[in-house]
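There are structures below to look over.
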Structure I
Amino acid sequence: MNENLLSKLTVIILTYKTNREILSNCLKSIDEKVKIKIIENSENFENEKEFLSNFSNLTIECTGKNLGFGGGNNFGFNKTNTKFVLALSPDTICDKDFFENIKLYLKDNLDFSLIGVSYYQNQPFPTYGYFNKSKKKETLIDSLIDVDWIAGCAMLINLDKYKNKTVFDENIFIYFEDFDICFQAKKNGGKVFSSKLLLIEHLGNKGSLAADPNFKDIAQNFKDWHWTWSQFYFYKKNYNYFYAMKECFFKMTKSLIKMFFYKLLRNKDAFNNSKYRFSGFFNSMIGKKSYYRIED
């Protein structure tokens, strides 16, 4: 009976020309009884035959173009027929007990929209938090904590809570999409939890072509632009325009001042860092879509 619970789950792994070894390590950490669907955010998935022959529970689909984090995952969700999906970054490795423990949350008597994971103790970044920082943690059952947001690298999602399986806001190309879906879930009366039992290792920023050292500078510009664009958009969407201005104005002004300062010093790298941060803020502020992309 317990084993059948895993048939209600599909693991969605969104890739974009991801390093072969990193992706393979992620796949090896997934229980063989769980369906896995790789969604390649481009026209072609390299080494497709190799991966399909090595993992019998795997299927692969290409989006045809880079739809971003939200668009790519939504594409994958609409290709599944299970109630639950685990949106898993390819640069993660699941603990050996991960899928035995996840069965606890696949039962029909647990009401939730999203459940996040925990990192091993040696990883410094938080996996959950609160929009109101003064809010206290509340443990509802032994392994779950009631939270406001969870990290986007691994999210258990109840698709029954989402109309047409549209979970992510596709206006956000990357960054802040995890905050946004959690904010929206809580706003609509949904429950967001963090699990103490679902442990992963997260390499961080290794899941796409941008991890290639040859793309280091381009990837940094990409990150700077999208981080600031998405930050302003998140505040504007979920609070209001004036709140977004209040939260971002100092950072935007600081980036502008630094841009001119490093231009005078002829420090090209520091100038670009500031320029792309300012550009992201400014374009989001004036209502332009998230358009900046890395071309192959």
Structure II
Amino acid sequence: MKTSAELLTTLDLEAIEINIFRGQSHDIGSPNVFGGQVLSQSLDAAMQTVPDDRIVHSMHAYFILPGDLSKPIVYEVDRSRDGGSFTTRRVVAVQNGKQIFVMAASFQLKQEGHEHQIDMPEVTPPEKLQSDQALIEQFKEHLPKELLKFLRPRPIEFRPVNPMSFIQPVSQEPYRYVWFKALGDVPDDLRINQRILAYASDYNLLTTAILPHQDKSMPNQLQLASLDHAMWFFHEFKTDDWLLYAIDSPSASNARGFTRGNIFTKDGKLVASVVQEGLMRPRRS
């Protein structure tokens, strides 16, 4: 899977009944279904039950069970509310008769109102940076096999401003800045771009919570899994243009890491914000 067009093909859902959809999975190198895939597909399921003039402005999700890569996922949509300005949907993802994921999403008519935003951080531009894949390739002789399985073609390119330390892990402040964009042309359709952004938003979050603890354990020594994920959309954007993901982790406790992210266009417009908490537990020997 090398382009955004190929990604969208794998994310597209099949309508099998009113309010019921079926999706297939793809392997990114992890043993279970990638959380970003389920976020994107559940958002697509909800979108298919909402009029085109209603745009999603927020989604709140819980990951309940790991997804099985070898089996399809069924998405059931509950049409919770159709109001004058807002529309609410609830989506449940099911495998083997069990709920593996639940999400609530809110859609809104475009309306006028007050506006403000925080400033985008001043960081190195993407043209002067290497991709994370190039960095892994550069140091692959020194990396554990668990990390090398992620060295594969991807439909989204990530260029970290401050890469994680691979060779000599040291404790770092829990802040990361990552440029990213979809490879290939993406249609000028906001809903499609929101689906791709939801997919990409699950990358780089939990690894930010690891940064202060790299001197004690690396990602391959930890059991990592998304527990919940919330996302807010503010303005239109294109995912085939460079976007900056500014991430921090205010807290880690009780084997959980808490992370936040703001997503900016290259010219500094804040287009989305993300919050996630994830499992961050030492692996048993």
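Percent of Cα pairs over 31 Å apart was computed and gave 25; which structure, I, II, did it come from?
The structure behind it is II.
When distance in nm of label points 7 Å out along Cα→Cβ at positions 86 and 110 is calculated, the result is 2.1; to which of the structures I, II does this value belong?
Of the options listed, only II reproduces it.
If Kirkwood radius over Cα pairs in Å, for residues 94-269 alone is computed to be 18.4, which of I, II is the source?
I
Matching task: 2.7 is the computed value of distance in nm of label points 7 Å out along Cα→Cβ at positions 14 and 78. Pick the structure from I, II.
II
As an exercise: helix-only ellipticity at 222 nm (-39500 (n - 2.57) for each DSSP H run of 4 or more, over all residues; to 500), calculated from one structure in I, II, equals -11500. Which structure is it?
Comparing all candidates, it corresponds to I.
Read the figures in this text as sums done on the coordinates, not as results from a lab. Everything numeric in this text was worked out from a predicted model, so none of it was measured. Cβ atoms are built from the backbone, for glycine too; each structure is taken alone.
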